[in-house]
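The data blocks that follow each hold one structure.
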Structure I
């Protein structure tokens, strides 16, 4: 079976938490942090039969996914789960290897975030 690597990172998570803390909204920052953890855990569970979660922590997740007819649907679901739990978007990069997935994530962030970029 063919696989692709996908690396995701939450958009503006650090700055959102920092603003909340600067505005003395500590409880809101705490709740957001907990919701990010819940989102990452839900994404991990969602992906259990679709590939292998290699890294999951903070607002980052690196996965090795089956490259099948549901591949795009699976990738889009990651963003939907993250947004549903946090109200924040997530960007992703996809490639045949980890290095390429990381590069494509960087491109997605440069192009305005909230998107998934694929290697050519």
Structure II
């Protein structure tokens, strides 16, 4: 069984760097290309609980889709989570999950915090 899951975007340099750090440390991991296989609302809620943050804090607020959907004026957590489910490009990356802990590996070196 893989002990680490990473929501990965291969086109993102930070995501690639975090993945490389996990590889360098011999981590068995499940790689989820979340743009192709978006997390469900319940998966996003679970990660938000693990991170201890709001939905907006998990969002990439500079993405065009964020502006197009006028999400800066949306305060309903459910609607923000639904927006991420329907538009996974909005999800900050990479998200790394180990057990009941998760981090957003920005900078990528934060991935190492889950290894200790």
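All of the numbers you see were taken from the coordinates with simple rules; none came from a lab. All values derive from a computational prediction rather than experimental measurement. Cβ atoms are built from the backbone, for glycine too; each structure is taken alone.
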Note: FRET efficiency 1/(1 + (r/R0)^6) of positions 73 and 105 (r between Cβ atoms, R0 = 25 Å, to 0.05) at 0.80, derived from one of structures I, II, originates from structure I
For mean count of other Cβ atoms within 10 Å over residues 33-40, which of I, II scores largest? I
Determine which structure produced the value 0.95 for FRET efficiency 1/(1 + (r/R0)^6) of positions 17 and 97 (r between Cβ atoms, R0 = 30 Å, to 0.05), calculated from the coordinates; the candidates are I, II. II
Value -16500 of helix-only ellipticity at 222 nm (-39500 (n - 2.57) for each DSSP H run of 4 or more, over all residues; to 500) was derived from the coordinates of, among I, II, structure I
